[in-house]
Structure I
Amino acid sequence: MTENQRISIAVLSRKQDDVEIVNQSLRDAGHPVHCYWVKQNQLFDRVLAERRLELILLNCDDYQDTIRQVCKQRDGFQPEVPVLAVDAKTDEATMADAMSQGACDLVSLANRKRLQAVVTRELRAFRVERALNVTLQSATTYRKQLHDYMEGSNSAIAYVQEGIVTRVNRAWLQMFSIGSKDEIVGMPLMDAFEPESQAAVKGAIIATTRKKWQPDERLQAKSRLGGPDAKPVEVEFQLAEFEDGPHVQVRIAPPEKKAEEPTKLVHDALQRDPTTLFFHRAQFLERMVKRMAKKPASGLHLLAYIKPDSFSDVIDKTGIIASEDVLGLFAEEVRKRLHPRDLAGRFEGTALLALLERGSERDAEGWGKQLARHVAKHRFAAGQRELNLTCTVGICPVSDVFENLDELISAAKAAHRSGKDAGGNQAALNTAVDEDTKLKRHDQIWVKRIKAALIERRFRLAHLPIAGLRSDNGAMYDMLIRMLDEQGKTLLPSEFLPAAERNNLMKTLDRWMITASIEHCKTQHADRVFVRLSSHSLQDGTLADWIAEELKRNKVEPAKLCVQTAEQDAARYIKPARSLVSRLRKAGVDFALEHFGVDGRRLQILDILKPSYIKVDGELMHALTTDMDLQAKVASLVAKATELNIETIAERVENANTMAVLFQLGFHYMQGHYVHEPEVVLQEPVSVATTSLEAIAGR
């Protein structure tokens, strides 16, 4: 090791004196050193993420974490960096114990000569190993790059380091009409992309640098070439190692040219309304019936009746002809908010109908609220002037309660009317059917089936993995419930939970879920499981003690269990929620708020309940990739949570673009179909308490 090689060392200790001792000892030995003082594990995460360390010194006597915990934290960022333990006691037994926990050696600050010798030895070994790894990785990377250039020379390729372009190929220059490499090298990569895509591109680069981006994954982004209305390009990212450190290869494949037959184009055009570009009424209804005949793989169908408020005022201000242009612009904003599996059409006058596919009624209501808020903030161009516009969304779940299409559409329209009567500019769920006799008959059937399934042990446990964005997080799962019908066919929660909620069966189902999840922890060695509680269980004063007894009976660590409840329910029942959370926390059980963030005014609930996690509502994820205002809102939410030491989980992540933005915004975790599809994990039946079964059977 030569004199001019700077040594970066993290010193983990509550005492600053330790930093000075290490610094002076190594400088006395002729080693230029820079020490980063780490007083607590939260600061250690930041140092690991931002600094390229060569050694970690841990004072075992004066730091909050053990050697094993420090090594685990290090492994999420820089697993190759050696950990050197420091202890006043340095006999053979203590050294062996330290090394068995992951330390490379054990030294005492009192024996400075040995400290200098051990540090010199470990640094030399570390640098030799790193040089070898870089050489091997560089050889592999260069071979891959050569192949890429030979086989894909028509793709635009740039190399980026810390957001700055360092290399480009000829295809990149041609794509962006750049005269020479000198004009682009040294410039920010973001200059090549529209503002709405920049968060996703930045996040993808961060993910690639942290080795969290799959080489075959593609990002949809809008380049500056062609302006905001240009079609998105597909961007690939790959990590590369050069002499001056890691770079990210950014590759834009040339768009595929698909020739459309003129007759097909004409046929498609005739099926759509020329103003909104949605399907005509007849075409929409025909497709809607076909779509509803097949139940979603998860969740349920809901019908949304969407209509601008007071559109007659728009006609008065702009005239009839120009008002159609405004309606077209309104329809375009609705289109941007629709999910890929949604279906929309122009129904009557200015009213639009959309068949939504969502996880629950709450998700659809959240979508409607987001749409109403977005439209209210948007400025609509009308000739030489701009107009403000609001809309009201009526939503009704599709169910067997409705005997025909007319009844379903009327229910959605009635929900819209109730929202309009309440002042407009909002989303309203249809609740008029709650007292309907048909719904009661419908519920009676489901109540019998649910009770029979409980007694016959036909409920099953499924899980959805939660993936770490900042580091590997171990085995974490969101637990889900499934029900088998009389023929053994799987029924989704959207089919039976609404009836269970209306008929006071949720406390029993929640306890089944908790018991099954605890058993899953015991048999499958899960590190943490998230189990949701209904509003009924939130008000159950006996639940906390029961959970503690179940954990004790199964000999499962309480920290493995995290109960979660919806933000809306917690806010509505804040006193019992606070009491339950307090008692669970004393028992060692964590708490999370899910479906968080739709109502941005509820940040104070974080101070009241102090959850360990918040799950940001999945309905925000779809628009998050392109809505810069929403990105700013979610970023402030994540910042507030981080300030309170609350970890953030993104719900319902379904594509790479969303994941990339989450990296940029600083999320800790994500879950959704992009991570993994829900999977049944408990085939063997789990029974709830006998008293619970007797209680439901006797109702």
Structure II
Amino acid sequence: MLLYGCTIFTSAFLLFLVQPIIAKQILPWFGGSAAVWTTCLVFFQVALLAGYTYSDLTTRKLKPRTQAMLHIVLLLASLAVLPIVANSSWKPEGAEDPGLRIIGLLFATIGLPYFLLATTGPLVQAWFARSFPSGTVYRLFALSNLASMLALISYPFVFETWVATAVQAYSWSVAYALFAVLCAASALYSLRNAGNADAQPVTVVVQDAAPAPGKFDLFLWLALSAMGSWLLLAITNHITQNIASIPFLWLAPLTLYLLTFILCFESDFWYRRSVVLGPLAVILGFCAWGLQTSDVTLEIKTAIPLYLAGLFACCMFFHGELAKIRPAPRYLTQFYLMVSLGGALGGMFVGLIAPRIFPAYYELGLGFVVTAILAAMTLRKMPFFVWITPIALAGVCGYFWNQQIEQMNEDARVTVRNFYGTLRTKDTGPAASEDAVRRLIHGVILHGEQHLSAEGRLKPTTYYGPDSGVGLAIKHINPANQRVGVIGLGTGTLAAWGKPGDVYHFYDINPLVIDLAQTEFTYLKDSKAKTELSLGDARLSLEREAPHDFDVLVVDAFSSDSIPVHLITREAMAVYLKHLKPGGAIAFHVTNRFLKLAPVVKQIADSYGLHTGLIIDDAEESDYSKTDWVLVTRDKNLLSGEAFAGKTSAIDAIPGLKLWTDDFNNLFQILK
């Protein structure tokens, strides 16, 4: 029993560690885009489903000895691809499809090891059931989820904080070799009981005689697991995109999701319909109501606990019902196959389909409706007053979902969505008023605004006032025939600073941002400077391009509280310096509610012998936003000159902060 337990624990722990380890290796190669993480997730979900399919087929179709020998051969073959260090030959040159290249890279680097880790849960539990027919096999499933949760929590707070990315990869590879030994030993041990079916206890005969799962059982396995995955991703998107982009907030939903698996499959004690269903109905109703009122969405202290509680209650229902209808051990590989398929389908709907069919995050409201309908189907044999309650709840959730859609469309000029999230433009104030502005909003983050009046259309707004760090840099650094590079387009506000003879070159990874900046706002069209646009990740573009000799290079990708880390590393600074004139400056926008980014920039600058100055603009008695900018320059006299005298502040160091590189960076160390 100890052997089986150690094998399952090790496999689950490594399974959840490998995704951040490998994804972090390749983030700088593919622009640090969220697409990298999503593409990795799709690959891992498909590989997990393939592993569960293999476990089911080999358990049902192969003799025990053949199955064990085949698995041991595959384990030995998987060792040949170690260590899991991405080969630099996979680094894109720019013309390739990044999604296909990432899939190919993952398949070549970790395909077989991940596949075998994915098979371990159901396969080893089948071996355990054969070796210990009277044991509680589903407790191993709870153990697996416990290991997954521990890996999930430990990565950002332990591994990422103290271990470089390359060392993580080599350490994981050593641990995988240990897993291969444990798994091979488990396979061989399981053969001891392979030929003694006649000598097994009576309890096993009863279990083996249990009826095969019916079609409705298969449907419930699929639907319950799919809805758990659906709400996990939908609520994670909602609280991180529509409520607050707080670092590590994505950890909480996944931790609660795994915790419900642990509780429901560890013991029947934790899930009781009489205890769970009442609170579930109340919380689900409040969650649906909260979608259509800004009083909840904009109140972090209310919204985050509400939706986390909603996820926990829903997943207790989904996974509790799964545990109640789990089959006899002889059908467990089929059970896990359907659970895996459901999880993959739910995740693919939210991650891949919803962004293509919904203009905003509407899948969460739909998920609440489907959850209530699924509860009615599960309780169909209960008394009428019990069964009708979830039907009524589905109607309530549907009403609030419709209200959310109407409210989103009511005050928005444009609502569009793609892989990078939802963008909206909206006008505030009467169109004829001098104070009327048009805003670009990404989730809960304001990405710029423009006055609608003819007099104010070319006035810089929000983060780009005359006393901001970037405003001072543009006004005073080589002001004639100035070349300005801008990473992060937004509404194109910085083009308002342009003068005849200037060139402003904007970089943005999101094609919808470029489209809205050209159609909904006029900064680019009305600018007196020549404006140029580049679609794609700025760092990759700058790496490929010849030196631009920028007077000012603006790194403005950090206005959201979820930052593209690959743009603020030592290697990124080398790219920026290649494009900077000797007397020019790099302006980093480091305004952030949760992270202290200025010390990171200063430490990187110090490693190159550069000079830095923090400019804090409180924007008092003005319409501009309060901002923090860090200017970095080779010219030691620039920041001490008259233009910046008395306007720069010292940057306080963070004790123990390590230099950020592509191989090591950690948000935990810079939390405010």
For helix-only ellipticity at 222 nm (-39500 (n - 2.57) for each DSSP H run of 4 or more, over all residues; to 500), the calculated result is -14000, so let me know which of I, II that is. I
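For distance in nm of label points 7 Å out along Cα→Cβ at positions 61 and 333, find whichever of I, II sits highest and give me its label. Can you show the working numbers first?
On the way: I: 6.6; II: 1.0.
Ranking I, II on distance in nm of label points 7 Å out along Cα→Cβ at positions 61 and 333, first place is I.
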With distance in nm of label points 7 Å out along Cα→Cβ at positions 357 and 573 computed for every candidate in I, II, 4.8 is reproduced by structure II
A value of 9 was derived for relative contact order in percent (Cα under 8 Å, 6 or more apart); which structure in I, II was it taken from? I
Output 29.0 (Kirkwood radius over Cα pairs in Å, calculated) maps, among I, II, to structure I
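Since every read-out is calculated from the coordinates, none of them should be taken as a lab result. Please read all numbers here as calculations on a predicted model, not as lab measurements. Cβ atoms are built from the backbone, for glycine too; each structure is taken alone.
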